[in-house]
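The numbers here are math on the coordinates, done by the rules we state, and not lab data. Note that the structure is a prediction, hence the values are computed from the model and not measured. Cβ atoms are built from the backbone, for glycine too; each structure is taken alone.
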Structure I
Amino acid sequence: MKKNFSFRIFSALAMMLVLGSCAMNGIFLHPYTLHENDRFSEYVEEKKDTLTLCFDETCQPSIIDSKKNKVELPYTMESRFFPNRVGDSINAWLFSPLGNYNGVTIYFLHGNAGNVVYQYAFVTPFVKRGFQVFMIDYSGFGFSEGFATREAVYIDATDGLQYLLNDSGIQYDHLLIYGQSLGGHLSTVIANENQDKIDGLIIEGAFSSHKDVASDRVPVLGRIFTKEMYSGEKNIVGLNKPVLIIHSIEDETIKFKHGERLYSLANEPKEFYQIDKPHIYGPLYYADSIVSKMNKLVPSP
């Protein structure tokens with residue numbers, strides 16, 4: 001009897017995970033949508049004022065102060081839309097520094113939650129230091145149409161890079177891919193498949209594979225029942241471009257061992273940058289040192 005009971009429990013668990021193998025999208029993706037009338041306000045000590053990020057009828061972002069005056073920034077930010085291969089309209093933001101552009105553009109792939117507004121603070125430290133940044137929202141995130149799935153994320157990241165490469169209005173001398181968390185895992189795939197078009201790859205707080213991170217959440221069964229649609233660890237082996245891997249020893253979201261695993265599989269030239277602070281907070285606390293290391297990824301003039 002006990003044997004039968006145990007078998008039934010295992011079968012039920014297995015069935016739940018199999019049904020959830022679409023399942024595991026819930027572990028990997030937590031999108032938040034945006035609407036034209038959304039407002040995001042925060043008191044900024046430096047300005048001694050409450051600043052608000054808002055949108056116009058074409059979804060163009062701007063920042064206004066408490067008197068509703070537009071705040072002048074050391075960069076521009078422009079909302080763009082492009083169709084992905086399945087016909088959904090995907091939103092992207094282009095950040096361009098004013099006056100100090102260093103000729104390097106970053107294709108930024110953000111993490112599994114929120115949208116471009118939530119990820120905004122992670123890219124502006126680089127823009128303020130002279131980098132141009134092109135960041136997309138995956139299907140179902142922000143203003144992007146479609147549904148958030150792991151397959152859609154891959155399609156959007158691939159098509160977003162193609163849009164960036166084909167847009168003559170986005171000028172650059174060098175192109176880097178920077179991915180955080182889920183975007184870090186994804187960026188290894190996109191970089192490997194397009195390595196003739198980029199100069200280097202930066203990965204921060206990334207997991208080594210879907211199976212590995214699912215196993216962290218649901219030991220044994222997570223690995224068994226998670227479909228590995230595309231694998232960071234398999235793709236990084238084939239990448240022959242300079243790689244910078246950043247991971248915090250204090251990361252409680254993606255274990256430090258994932259960064260070590262990716263680094264062990266990467267080809268030279270490569271660098272592992274161990275930092276402190278929470279998951280993917282590198283740009284907020286280590287922007288200067290990250291920028292110094294990123295500059296080493298691009299060929300000297």
Structure II
Amino acid sequence: MKPVAIIVGSDGQDGQLLKKKLKSIDYSIVEITKNTMDITNPKKVSELISRTKPKEIYFLAAFHHSSEEDINTDRELFRRSIDIHVIATVNFLDAITFHSPESRFFYSSSCLVFAPSDALQTEDTELKPESVYGISKTAGMMVCQYYRKKKNVYASIGILYNHESSLRAKNFVSRKIIVAAARIAREGKGYLKLGNLYAQVDWGYAPDYVDAMHRILKLDEPNDFIIATGESHSVKEFSKLAFGYFGLDYKKHVKTDNNILTRENLTRIGDSSRLRKETGWSPTISFKTMITEMAKAETESINEE
């Protein structure tokens with residue numbers, strides 16, 4: 001009988017990549033999206049866990065708020081973020097406690113639970129979020145730690161730093177740069193407006209990060225793990241490599257506009273030593289190769305149109 005894995009947020013970048021990986025090793029996948037199930041409804045979640053008795057649950061659901069979205073109040077932003085990152089998490093962990101105590105739970109958190117810093121951040125770095133997203137993800141982490149310690153639930157946390165692929169949504173700066181470079185190369189003209197070109201980011205390859213998630217749930221004991229490369233690269237460097245792939249000089253096509261960003265994108269670099277030591281994980285490709293893979297995929301997508 002195939003092991004069952006529930007992927008909450010299966011339609012996102014990480015969910016799609018994880019689904020592909022788990023299917024390749026003969027898992028039976030239960031896909032959960034916002035269109036197929038209300039994860040804030042405890043009864044629905046309990047029924048799902050009771051019925052499927054999953055071996056693994058990957059909680060990848062997230063409420064991403066960008067500066068382009070129209071949410072008028074902090075209250076509404078907090079409500080929608082906490083519903084997904086906290087309430088829904090409680091629903092799954094509570095359902096595990098009562099209906100499937102052997103299930104293993106992975107919670108996808110974010111480096112935004114930390115304050116910006118030039119120093120490498122570890123699992124012991126103080127949690128000091130500065131955004132609604134970071135605050136609600138921090139609360140979700142604490143829920144996991146509560147159920148792990150008080151209810152003996154196998155709940156592991158991955159603190160993910162920026163990770164990219166061709167499946168990344170187009171409103172993320174990495175994909176925005178790739179799409180613009182491909183478009184300008186095709187049309188022979190055009191510009192891309194970006195915010196701070198000197199912002200430093202710990203960028204990794206998304207398929208590597210979902211591999212880390214699976215490795216984490218294979219460990220004998222649950223824990224918290226940073227998933228990161230430990231390297232920083234600027235938006236300028238990303239732009240240079242992306243436009244360079246298409247034979248373009250980014251300086252001729254990238255313009256800066258400080259009005260684009262409503263929040264600062266300050267440095268956060270992760271130390272994944274614990275993950276590497278306990279699971280044997282390491283990035284499989286370089287920063288430059290990641291950009292090349294994204295650019296190739298964008299070119300293939302254009303050619304198929």
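So the values come out like this:
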| quantity | calculated |
| --- | --- |
| Identity of the structure behind 0.05 (criterion: FRET efficiency 1/(1 + (r/R0)^6) of positions 105 and 249 (r between Cβ atoms, R0 = 30 Å, to 0.05), calculated), options I, II | II |
| Value 6.4, calculated as mean projected area of the Cα convex hull in nm², for residues 97-200 alone, assigned to which of I, II | I |
| Label whose coordinates, when helix-only ellipticity at 222 nm (-39500 (n - 2.57) for each DSSP H run of 4 or more, over all residues; to 500) is calculated, return -13000 (choices I, II) | II |
| Identity of the structure behind 8, 30, 33, 19, 7, 2, 0 (criterion: P(r) over Cα pairs in 10 Å bins from 0, in percent, for residues 33-208 alone, calculated), options I, II | II |
| Relative contact order in percent (Cα under 8 Å, 6 or more apart) - highest-scoring structure of I, II | II |
| Percent of Cα pairs over 23 Å apart, for residues 161-288 alone derived as 33 - corresponding label from I, II | I |
